[in-house]
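Following are the structures in question.
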Structure I
Amino acid sequence: MSRFVVKYLIMLLPVLLTLAAAEAYMRSVPNLYDYKNRYMLANRNRVETLILGNSFSLEGINPNMLRHAFNLANSSQALEHDAYLLEHYAPYQRLKTVILPLGGNLYVEQLERIPSLSHRAAYYQIYMDYPKHGVLSEYGFEISNLNVCRQRIHAYRELRRQGRSLACDSLGFGPERLADKTVTWQTDGLAPALEAEKVDSISRANMPYLERIADFCRARDVRLIVVVIPQWRRQAPVKAYELEAVNRAARTLVERYNIEYRNYLSDSRFTADDFFDARHLSDRGADKFTAILRHDFGIE
């Protein structure tokens with residue numbers, strides 16, 4: 001090895017050590033992905049009801065109201081990740097029911113293709129052992145997105161000020177408190193609508209993940225319940241073609257797998273106080289919705 005290379009490596013060593021220290025620090029900051037992975041590895045044989053999905057179910061279905069349930073949902077979690085996580089923690093000894101909310105997650109592109117969400121793809125690789133990308137790829141490091149790192153540190157410090165370390169409880173439930181609702185709640189949380197052709201193409205591309213989930217449940221005699229969670233959205237109602245994409249996917253699952261499906265999107269039993277913003281339930285709404293699920297599907 002030439003002296004030049006040796007000198008170069010010596011000069012580079014402090015930088016590499018700094019980056020390694022920064023990465024180690026970020027991985028030491030508590031997060032939902034790491035917590036939920038550890039919980040499932042330790043308790044999967046005790047779970048009877050497993051809740052999948054994105055922020056709608058993370059904030060909208062309370063596992064504390066169900067018997068031996070756990071909320072494995074995460075913000076912006078795609079059907080791709082739902083299928084992976086369900087399979088990843090198998091075998092289960094007592095799993096009886098899987099609850100899968102369906103909606104915008106059906107026609108959302110892969111996280112890697114969405115600049116504002118691409119960093120979340122790394123969390124599944126780093127903390128949940130999803131082997132989609134190489135270890136040395138941009139999705140193998142927390143510090144590949146410094147802005148997100150700063151946001152995570154700020155959020156963690158805020159949680160510590162509140163006397164917490166995680167944005168979810170021990171059963172993975174991360175409710176939004178009605179007391180924290182803003183005056184602009186009716187327009188908060190809205191996402192720009194996609195064109196009909198894009199909704200159709202993305203939803204069809206995501207169908208194999210739904211089928212993987214349904215195949216997994218059928219092969220193990222696990223009950224699969226698919227629901228559409230209530231939304232307010234009076235200022236920007238769900239487009240007709242978005243609803244049709246969801247209903248078409250649900251019909252396919254019902255016909256092929258005989259799954260149970262109900263659409264609560266515009267359920268009149270939910271009032272303004274049941275919502276935190278235009279698309280997400282408040283803590284009060286989550287308890288109400290979970291009670292409805294218990295009643296309608298006879299879940300313990």
Structure II
Amino acid sequence: MPIRPLLTTLLLALTTIAAATSYPVTITHDLGTATLPKKPTRIVALGPHALDLLLSLGIQPVGYGEASTYLATPAFGSPIRNIKYLGSRVTTVPTNVGDRYHPNLEILMTLKPDLIVGENYASEAYPQLTRIAPTLLFKGTDRDEWQRTLPLIARATDREKNYAAVLKRYQQGVTDTRQKLSKVMGDKKVLVVWTGGGDGRNLFNISDSGDWTGGLLEDLGLHVIDANKRDATVGVEGLGAMNADAIVVLASGNNTPTRARADWTASALASRLPASRAGRVYFFDYHLFRRLRGPIAAELIERQLLRTLAER
């Protein structure tokens with residue numbers, strides 16, 4: 001597979017890196033600029049996307065912000081010992097700083113961070129966050145987003161060589177997975193949707209090749225259907241109108257892949273779709289496929305896709 005133009009540009013740029021970051025350094029992010037007077041060592045991650053990016057660079061956070069439904073430790077200020085999918089890579093015991101949208105400012109202050117990294121979901125709290133520590137907030141939901149933001153985080157943390165290794169590993173994983181998936185998927189058209197389930201109406205939201213999930217699957221050689229309905233909500237009848245050869249269903253919220261499969265099977269309309277009759281409806285966890293959105297998530301998704309699609 002030829003390397004995509006964005007990745008080619010980044011790889012060429014990285015080959016010229018010769019010197020470590022010189023501090024103070026000013027980084028431009030989605031909400032402005034942040035100046036770091038020295039190399040940060042106490043870093044807080046607001047959300048799973050930020051955590052994926054930091055861990056990929058070899059950075060362990062002192063604090064982590066996340067929705068309580070995804071943590072085994074809901075109490076603010078307490079140590080987090082169980083983080084879904086990424087926990088095995090966290091060697092410290094980060095402190096729960098609260099929701100990634102509106103973290104607990106008092107707890108953040110007690111951690112004395114010298115850098116806060118998150119997404120622009122935390123934009124309302126941004127003025128308060130900057131009073132505690134230099135803060136970098138990025139949009140991370142679109143295709144190729146982390147490839148644009150991770151070099152900035154790497155520069156802020158003096159980890160540019162780490163980023164070069166991350167990008168190389170990512171590209172190799174994409175190439176290997178694409179080759180294996182092509183043997184079983186070929187030119188089949190794939191529809192990607194997610195559902196919270198449980199409402200009895202079988203409603204689905206649509207992903208396309210412009211967002212993180214659809215973009216990754218496109219990079220992996222799957223032909224994602226673009227219906228000009230990104231994030232639109234449709235019923236089973238709407239899914240049928242898209243003429244998909246295969247459907248990827250992501251279980252979101254309190255839903256699970258097992259429950260999503262049971263709901264799908266119980267629907268007479270869903271069971272009659274061509275993808276259902278061909279045995280090409282696949283069920284995965286929304287949290288992994290849409291919330292982490294970084295190089296570690298990509299690697300884990302590749303493994304799941306190969307186990308579920310290629311090994312059948």
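Quick notes on this one:
- Each of I, II could give helix-only ellipticity at 222 nm (-39500 (n - 2.57) for each DSSP H run of 4 or more, over all residues; to 500), but the derived value -15000 comes from I.
- When distance in nm of label points 7 Å out along Cα→Cβ at positions 21 and 69 is calculated for each of I, II, the greatest value falls to I.
- Label whose coordinates, when P(r) over Cα pairs in 10 Å bins from 0, in percent is calculated, return 6, 25, 34, 23, 7, 3, 2, 0 (choices I, II): I
- Per FRET efficiency 1/(1 + (r/R0)^6) of positions 197 and 285 (r between Cβ atoms, R0 = 25 Å, to 0.05), the highest-valued of structures I, II: II
- Among I, II, which structure scores highest (criterion: relative contact order in percent (Cα under 8 Å, 6 or more apart)): I
Coordinate-derived values only; no laboratory data. Not measured: the values here are computed from a predicted model. Cβ atoms are built from the backbone, for glycine too; each structure is taken alone.
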